[in-house]
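**Student:** In structure tokens below, several structures.
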Structure 1
Amino acid sequence: MPSTPSPATAARRVVVAEADPDTRVLLEEWLGAEGFSVVDEAAADAGPVALAVVDVPRPRGGGDEAIRRVRERLAGVPILAISPTFMPNIQPCGACARLLGVQRVLPKPLVREELLAAVQAVAVGGG
């Protein structure tokens, strides 16, 4: 039987939705090194969540459905949308983020420093 995470650890859980396996491994490695625990969307209800990261391959082609689903399931939890279709010069909390209804957006491929800065800026209990 798995042990119950401590409140400090649970509050640093990051839910990852729709990410491909390589992106998920990268998120686990980078966020894990910062003290976050990365969990699947299916485990979202198991306790407090600091942040949701949603991989949105085509934000203009209905990809925002995943964001809506996560927002409904995790009301009040900040969302970071990542996508290969976001241009590298996109403003993380600019018009695109507002249009999608998320706190930040980041282009893929991800840059470690940019990801960690975005997570620390918006994660509940993140820093």
Structure 2
Amino acid sequence: MALILIVDDSPTEVHVMKNALEKHGYQIESASDGAEAIAKAKAMKPDLIFMDVVMPGINGFQATRKLTADPETRSIPVIMVTSKDQETDRIWGMRQGAVDYLVKPVSLTELVEKAQAALA
């Protein structure tokens, strides 16, 4: 069973994404900011990370850059899931090491499809 780490400071977003992914057999952990995400990624070695951008402290771009630069966590795919919908944001997210970029509100079908594709 694949382990997915959802990183978002909105408990509602985490709850909605968690429910959708658990229905498809994924095990879910969550973190509410970038620092917690980095710590949990190192400790748990999830198979995939869904990363919000706008969070207190270390934002999603910074956390993704740290995770993809660290030999311990660089093999974990990161998909940005954010309300930042400008093309420059998308390009910047991908430059930080993200493998994909979803704009909120994200369809739950698309979320599950992206998880399945990233874990295939």
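Coordinate-derived values only; no laboratory data. A quick note: this is a predicted structure, and the numbers were derived from the prediction, not measured. Cβ atoms are built from the backbone, for glycine too; each structure is taken alone.
**Student:** Of the structures labelled 1, 2, which one yields 20, 12, 9 when semi-axes √(5λ) of the Cα gyration tensor in Å, for residues 20-67 alone is computed from its coordinates?
**Tutor:** 2
**Student:** Given a computed value of 18.2 for mean count of other Cβ atoms within 10 Å over residues 44-51, which structure among 1, 2 does it belong to?
**Tutor:** Answer for the origin of the read-out: 1.
**Student:** Given -9500 as the derived value for helix-only ellipticity at 222 nm (-39500 (n - 2.57) for each DSSP H run of 4 or more, over all residues; to 500), which of the supplied structures 1, 2 does it correspond to?
**Tutor:** Source structure: 1.
**Student:** Computing Kirkwood radius over Cα pairs in Å, for residues 52-91 alone gives 10.9 for which of 1, 2?
**Tutor:** It was calculated from structure 2.
**Student:** If log10 I(q)/I(0) by the Debye sum over Cα atoms at q = 0.09, 0.10, 0.11 Å⁻¹ is calculated from each of 1, 2, which structure is the one that comes out at -0.19, -0.24, -0.29?
**Tutor:** Structure 2 accounts for this read-out.
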